[in-house]
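Multiple structures are listed underneath, in structure tokens.
Laboratory data are not the source of any read-out in this text; all were calculated from the coordinates shown. Worth saying up front: this structure is predicted, and the values here are computed from it rather than measured. Cβ atoms are built from the backbone, for glycine too; each structure is taken alone.
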Structure 1
């Protein structure tokens, strides 16, 4: 066992090296610093490696690949050629059904994470199902007592193989998964295919009545994975509406390209919500701010793609709250009519705000796993992890956690129950699949997941932050004033701005323990400051002439867009003439009169006429008595 770990540590377990003439990532695109923000295809984020993190590019690895050894049935053998349990057996034995163990996070937290997944990765797959045979990748369901068989399902589960690809450096052979979308957090689920293929008019999404148009039971122009879930589509529409609002604002402020200005701000808002609201709850800590490092590549790893998707599945509820009461989620899928009115959208969003999601653990809802309409996600992701040649669990804990494992009792992060389940299923400890080991680790009371999974999640999001040249907090992306305005925006803001008659919301929309706040109390973006149109007052000046009963000073508003960005406050300041007695009550009266004069047409029309202003001030004082 120690020899095996030593082999891994010294890198003797290697992948085929050398460039390939048929690699799609050669030659690389020519990039330069004139590309100053995200391109739709994601290229040139990294100037030296233009394909890194782009759409339709390969995943990366945190650890080296370990392909199945021996010959024969590839899906069910480990690196040494030992036969592994079938993915469906792994699912049934290691991953129980939904435990209903509620977390401290809202269901909206889970659905936001799902929408974020579509932004970060969608694994490229073949269009036809794999067959089931001794050397095929189809997932066999062969036990007569298997719930899927009892439910009348086929004994060969639907499984579309991931498309394998070279890495972006054209080395290592075709062993990487491929990502259909851009890897970075750039709101690609709204702005680029394959997720949105509809058209924008004047930079805005066509939301007649607040919703995309429908074709039968689907929203038009939206990819099937996003379209499938009405809960995801409810949140999706919140972001579409926000985009349209931002386009209107940018148009009003005379932006040359309102669409691009709105997209840039929308991406900044999404990144802020992700890193300041979502991520602290996902990993249990605030991710420290890093600095851009051009030696890092902004790419999703194979291991993160399977682990994050399984984490989302484990947090999902089988029954959800809607405007029509509780419904089974698996009976709501692929039905856009459940979220095509304001009442339905509001009902789904408020339901997600008020219901807790579940903890990240090995318990995954069986209403999908055992339903003939769907594949078992645990089986599919286990098969993916093997097809991606993701290293087994014991290598992860040896390298990342510094823990050497020789046999099942050496699993320090597992309790006896989980060790027993693993040892009954796997013949050797080094056979344990990455997902099986990571998702059965004991979770400390103050942590949201086990140590290995948390380390992977933290590492991936840190990489996306530090390797992304256009991350919103990097220099030269937004200026300081713009950043201040972006950081006012929370998920609660987006809900309040884009749902009719939503009077209150949780201050942190992802936290079940968060208190409610009135929408009117939430801070809003100051678009005057964001667009560089600050209005400011000149210093007060005393009007010429002999002081008659009242001293009146006037200031003037300096604003290049006075209608959109007026100065706040009154231009007048009133005090007593020199040597006149005054009292605190009189001073308060002066302040009140100055405010009244600031909205009084006669006063505003005579800002230079001291005599008229004194008469007007005295008149307003009399009206107060």
Structure 2
């Protein structure tokens, strides 16, 4: 079950071997796609909504054209059930997971198999792309989660720790984390970059059926056979709330697009809508006559769709919506968010409550006062006073208009001052003058224009300094110096020209080092050495860290370039090492440089120190090098050096 990205269509796949496309607005069947020869197990829209993909027990994946309502291509390479399918974020690729223990990557335009990822020992139950499309994640009956590199078409890491089937895996919206839900009753949170386990969440008493992140990535929910839904805080790595309402297994969970609501479906034949913030049940949707297998929100959050074993798909607008509006408006009447000018939907929500919330005049007046003062707090005194006047007309007895207008002036003046100082931070001094002048007219009694002008100059100077440092990072030193001079003119007391000049050169030198590292990695060793030397000349007192020196030492050697400067960089890396483990790595780099220079004995000593030290990589390889060097043989063929580029 899935909505199209524009929310106009709904698609459902069934055990009757068909896929049906529905028009949401017309609430009618558009087309029935028939071609599969067994159950439909997974279905998805392409990001642009032009195509559908379906996976089936008949071992095939089918690509469909939504507009033409036709079959585009059948992908036949799986050897067992296709359990999971999905598009890449850019729509160029398809991924499929199967009971044949493989994940397959397909080219949509070429309609061809790009790669088969092998590694799982049992069925692949769940598979999906990272938000940026660079990675794939898969969960399997073999109790593992695997992270794959799409471009390199290789396995990056196998996450181990679950003790039973992994039924659900998902990336966080920013792609930094993974969650996995398992039959071992746990959910695990993984760090994608570090490829490590962050936390194991334990609270369910039965297997996990579904786990999904909230749209903002701050939370995730899990549902399982214990009939509960649990809300978890990602940063705090803690249980926020446990929703207990269903009378049978939870089969599907989804967040609303704005993250404010949850919907769950169950074997108890119901769908339940939950308020995330209030941690409460909003409504129970009844009507299905068998297990509700899947549930989804439309992209605009207006509709819910549910698919059931009773052979029906139901579209829900929300029961007793007028009651919901009144109840919500009553609950949120004093919520500061409803009068916020920073929330795009707040004005529309406020108008809905004013006209449909069934508020008393006194309640409306109280709301208009809050709304007016909120407008004043954003610097709009004119609109604020208009709202206060409306409040006075509705409830003159409890509305002190004179006092409120004075307060509105003060709030607006303070807001204008803050806006002016913000403009100062962006360097717009003319805008600052205009804002401070407006503020002074509203509240001259409490505003010291001279003090504010000084503060504005200080902020503008700091902005110019920041711009100067950014320019230095891009190696635009003349422009950077000009920015610093401008800052000095605005705030000569607090701007130290000498210190800033040193800092500009330090930043520029660091930029040169970073460019040098990029060059040496690509084999441009002479250019890299030149950049390192320029950095040293530009900022003699700036310390180049050990890792930067080691990069020059290691990669220069790999490209068979090991002159005195390179050897000196090896020495500096070793001398500046922050710990013993780093030092052994740098000794390994120097060993390579020494060997290439013909100093076999020195190389042997360095490689042996590497072997004797903590940590380290590919130690068997180093042992072999030592043996060859002892026999006066050079182990560093072109092939060996090429392999070391990727070590």
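Before moving on, here are some points about what is shown:
- Rg and Dmax of the Cα atoms in Å derived as 32.3, 103 - corresponding label from 1, 2: 2
- Entry that produces 16 once relative contact order in percent (Cα under 8 Å, 6 or more apart) is calculated, selected from 1, 2: 1
- With respect to volume of the Cα convex hull per residue in Å³, for residues 397-524 alone, the largest value across structures 1, 2 is given by 1.
- Highest-scoring entry among 1, 2, by FRET efficiency 1/(1 + (r/R0)^6) of positions 53 and 349 (r between Cβ atoms, R0 = 30 Å, to 0.05), is 1.
- Structures 1, 2 were shown, and distance in nm of label points 7 Å out along Cα→Cβ at positions 309 and 333 at 4.7 was computed from 2.
- If mean count of other Cβ atoms within 10 Å over residues 213-220 is computed and equals 14.0, the structure in 1, 2: 1
- Origin of the value 7.9, where distance in nm of label points 7 Å out along Cα→Cβ at positions 77 and 445 was derived from one of 1, 2: 2
- Value -12500, calculated as helix-only ellipticity at 222 nm (-39500 (n - 2.57) for each DSSP H run of 4 or more, over all residues; to 500), assigned to which of 1, 2: 2
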